[in-house]
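K.L.:
These are the structures, in structure tokens.
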Structure P
Amino acid sequence: MSSVLPASFHCHVFPFAEDEEARRGALQQLQQQSHELREVLGETERFLSQVLGRVQRLLPPWQVQIRKMKAVYLALNQCSVSATHKCLIAEAWCATRDLPTLQQALQDSSSEAGVSAVVHRIPCRDMPPTLVRTTRFTASFQGIVDAYGVGRYQEVNPAPYTIITFPFLFAVMFGDVGHGLLMFLFALAMVLAEDRPAVRKAQNEIWQTFFGGRYMLLLMGLFSVYTGFIYNECFSRATVIFPSGWSVAAMANQSGWSDAFLANHPLLTLDPNVTGVFLGPYPFGIDPVWSLAVNHLSFLNSFKMKMSVILGVTHMAFGVVLGIFNHVHFGQLHRLPLETLPELVFLLGLFGYLVFLVVYKWLRVSAASAASAPSILIHFINMFLFSRSPANRPLFPGQEVVQSTLVVLALAMVPILLLGTPLFLRWQHRRCQRRRAHHQPDETKTGLLDSPDASTAGWGSDEEKAGCPGDPEKAEFVLSDVLMHQAIHTIEFCLGCISNTASYLRLWALSLAHAQLSEVLWAMVMSQGLGLGREIGLAAVVLVPVFAAFAVLTVAILLVMEGLSAFLHALRLHWVEFQNKFYSGTGYKLNPFTFSVEDE
């Protein structure tokens, strides 16, 4: 049974004329009124559309003006009011290069508004903020440095060197011509389309990450192509660019290989110690004949492991050398003989000597004597034990004396690193106290922030730790604190030289892992597809889905996953093994007042 709801109706009652002419006249009048009302409503809608269209055009400039006004008033609210002089006083950091622009802007605004604005440069002992000007190319590299920590004011910036070393170390782990070329083309497409609004304003977070590092990806792909040519790998396949430097026929003649033996053993061991088998070095990279050898992996293991040690020691030594510029700039000249020199002696005396042994053995040991060549690893272990293995003959005359001398020198650097700087600061502190006792003027300079002596005015030098500034409240020196800080630095550096050198072996491990993954993917997908069909038509049909699967797996596993893994390992090598040798990263960024919106 349906329910019934109460309802109310409203209706208008019009008089009904009896005369037909009167009814027709009333109808015409109502139609005329309706027509007039429609015209009025139409004009009103058109007028409102014009108003709204104009508002729509003016709304973005209005929004910009409102945001500018809010930003200006926010900055003015941070100023202090001087009741005596009836003015606003603002204390702010400004880049020295931008001071003329600031003065000109204040002068122009003062002449228009009828008020006066004066700029004074004031001395300050606080550490200034850090301003690093970047471009589209350098922004991504500066970003990975700032992710570790913003550098102190006027500290050596690792970003210019990272532009080269980061893509190169990545490419050492990711070396493949095909994979590097795909990454390079992907980054090149983003670079060419970087000015398109649709590309720049895409809201996808993953796309924004790739787009922000497009120039880094460009160099990473380019360097990967270079190292891929050195490894002679293109999608795990070797390419024959130059004639091979090996003559397998000489091995076959001397070894008595038969056709049946060669048919059952398509992969053979390459032995350079056979007369006439080695014709000469391959012009560039690794000889493609190694891809057919059974001992291919053992050869690459030896090559890449030694290469990783050489690159690691060179990279760390370069980081220690960069610390010299910090010490000289901040007036910490005592750190050169008390820290930098002992660090270089310790690093190069031990691990630099290991690099020397590797290069010396490469140059001096021939293929004929390679089987009986002494082991570098055994020599390096005996170096620390001050012993000698009778079965492991020396590489050069006087090797034991050289090794013992280097170890003693390296161990002698440890107490210098541990006690040198604290004792020097203690002596400097006592000298400053004697000067105050005799009322001698302090020679410490306190310059303006934009003066050449600003960096040595106190905040950037060790004289402040030693209590040399003229402020008596800061004239405090605690030897135990300085000793503890220096002990941590010494232990971190000495043990870090060992662990950091071993950490660079990730270049070897990741490179081999990438090559083996490429080999497995080719063998399990493309090789199987190429062997399914012998006829041209059948092979063409089969290879379409096989190649599609190979392409998807290559992008997903080798480019994305392996690329991300190599990227993170290269990042760790720069943060932990390289930058901690000279870069403190204890500063803070300068956030200048600006109306511009950066897209980078």
Structure Q
Amino acid sequence: MTKTWISGLLLAAFLGMAPAAAEPRHGLAMHGEPALPADFKSLPYANPDAPKGGVFRQAIAGSFDTVNPFIVKGQKAVSISTYVFESMMSRNYAEAFTVYGLLAESIDVGPDRNKMTFVLRPEARFSDGAPVTAADVVYSLETLRDHGLPRFKTYYSKIKTIETPDARTIVMTQDQGDRELPLIMGLMPILPKHYWEKRDFEESTLDPIMGSGPYVLSEIKPGERVSLKKNPDYWGKDIAFNRGLWNFDEVRFDYFRDNNTAFEAFKKGLADIRVEPDPTRWSQAYDFPAATDGRIIRERIEQQTPAAAAGFAFNTRKSLFQDPKVRRALVEVFDFEWMNDNLLFDLYHRTLGYYSGSTLSYFGHPADAREMALLGADAARIDPRILDGSYAPPKTDGSGRDRKVLRDAVGLLKEAGWEIRGGQLTNVATGELFAFTISCVSREQEKVALHYQRTLKQIGIDVRIRIVDSTQFQRMLDTYEFDMLPVLWYNSLSPGNEQDYYYGSAGRIIPGTRNYPGIADPAVDRMIGALLAATSGEDFIAAVRALDRLLVNGFYIVPFYNSGGQWVARWNTIGRPEHPPLSGFEGTGLWYVKP
């Protein structure tokens, strides 16, 4: 994908052009107008001539005990919502945030977006042939809001009224002026009322649950395999949005104990593609015959969206991590340079903030007048280097024992009431020793934790490392019962309501959110509100950068690193379109079997 191609598609989103007068339309952009016309032939990254047929196999590290992806209970099987369920609208991933009609043929919103009207396609059907109706939409909203994941309640509770003038029309209203909400509601999974009203939605299930999507569940072996087969009667196979997508007759996910066994399955030809997370493996382990003789293709696919915000999260609900100076010291002592040289083959660079590598990032962008006005008095508590866009964690000399960096960290800890006594970091007031546990779910995470443990030991901190299984790890995330663990947030070029689910103050108490560090900052909440209320691209960018500065200044995670893209290996029997979406190819339904 060329930069020119990307820029042309994103231009409208960031210019903040005024929307057209309210009328039924084929798509809706968060800012500006949709890049694709009403008569578009296919998504810009899809190959409408892609061959159909064959089986697509992926090796998954982990396990599952439920195929319902919408509830808190259970360890979810991957990709069920992608292949089995649909929404009224769906995203074009070549734009920052624009939705186009899928189950719905049109959307109509007023200038303030407080009223939204969706009209369903008459041909839309669930996989059993029953029509998708307005009653299913109402049922979906109420069920997901009241019985689903916490984020559904956060989003869908903003809808104050929902009316159905006829079987295909849904009129929703809000009173909060949330400009993103029509897009969020357009992306709500639509459940078949006639299927779920006879079942307990909140219970884990291994029954082949049903949606309107291109695939149906055909084989479910708990913890081992999920297979999905293409529905030959899929209602949407001929609409423009789906041309070039959903090309395989069968999609199969086989589960393995860990990443090593999943990789061995790929080597043996039991899986067709692998998105490689391990730089050691990417650099050294692809020396087997199929990878050296051309039967396996290896590519680095550049991502145009913000780098994932990944790192070790401090649980600020614990007294040990409530002082920002303590957190800053532990952030700045992390020796990325040694790790990149010795463990990562110099394939990475440090992630700077929560929207790193994009125009939304604080880094390299001094706070302008718009940002300062948004921050108000809170600007005074932000580090001047974060405000001027120059702050980055200190670079070490790469020795693994940079005395200056260690000394500066000890200085910060002393300001917070800790000092080294007898080789152990000790609280001056209470005599408490500085000790905590890092919980990990994979050997790759453990490798990073061991490196961090060695560094922290040099300043008297006792770190224990605990490996847990995927079920235990998910429980820790849901209940916040941990000291420190690795976390990951994916952000797009159009962050919105999910930011409240990630960083909003309510998540400090409410279980099951993704506010793992327990962030509770009224200024953060205000910036999330400002980005949701922004009506122009300039105001939106200012609000996101201000949010980025507040989060970085809070030192809530020990930030990791990113490669700036995806490392993807695939057997040469699998093809892909020329241009990837902005976020890369994973999970997009774009692959196909070569003739």
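Nothing in this text is a laboratory measurement; each read-out follows from the coordinates by a stated rule. Note that the structure is predicted; figures quoted are calculated from it, not measured. Cβ atoms are built from the backbone, for glycine too; each structure is taken alone.
K.L.:
P, Q: which one has helix-only ellipticity at 222 nm (-39500 (n - 2.57) for each DSSP H run of 4 or more, over all residues; to 500), as calculated, at -8000?
P.N.:
Matching structure: Q.
K.L.:
Separate question: When mean projected area of the Cα convex hull in nm², for residues 36-131 alone is calculated, the result is 9.9; to which of the structures P, Q does this value belong?
P.N.:
Clearly, the read-out refers to Q.
K.L.:
Next up: Comparing distance in nm of label points 7 Å out along Cα→Cβ at positions 52 and 524 across P, Q, which is largest?
P.N.:
Of structures P, Q, the maximum of distance in nm of label points 7 Å out along Cα→Cβ at positions 52 and 524 occurs in P.
K.L.:
Hey, semi-axes √(5λ) of the Cα gyration tensor in Å derived from one of P, Q reads 66, 51, 18; which structure?
P.N.:
It must be structure P, since only it matches.
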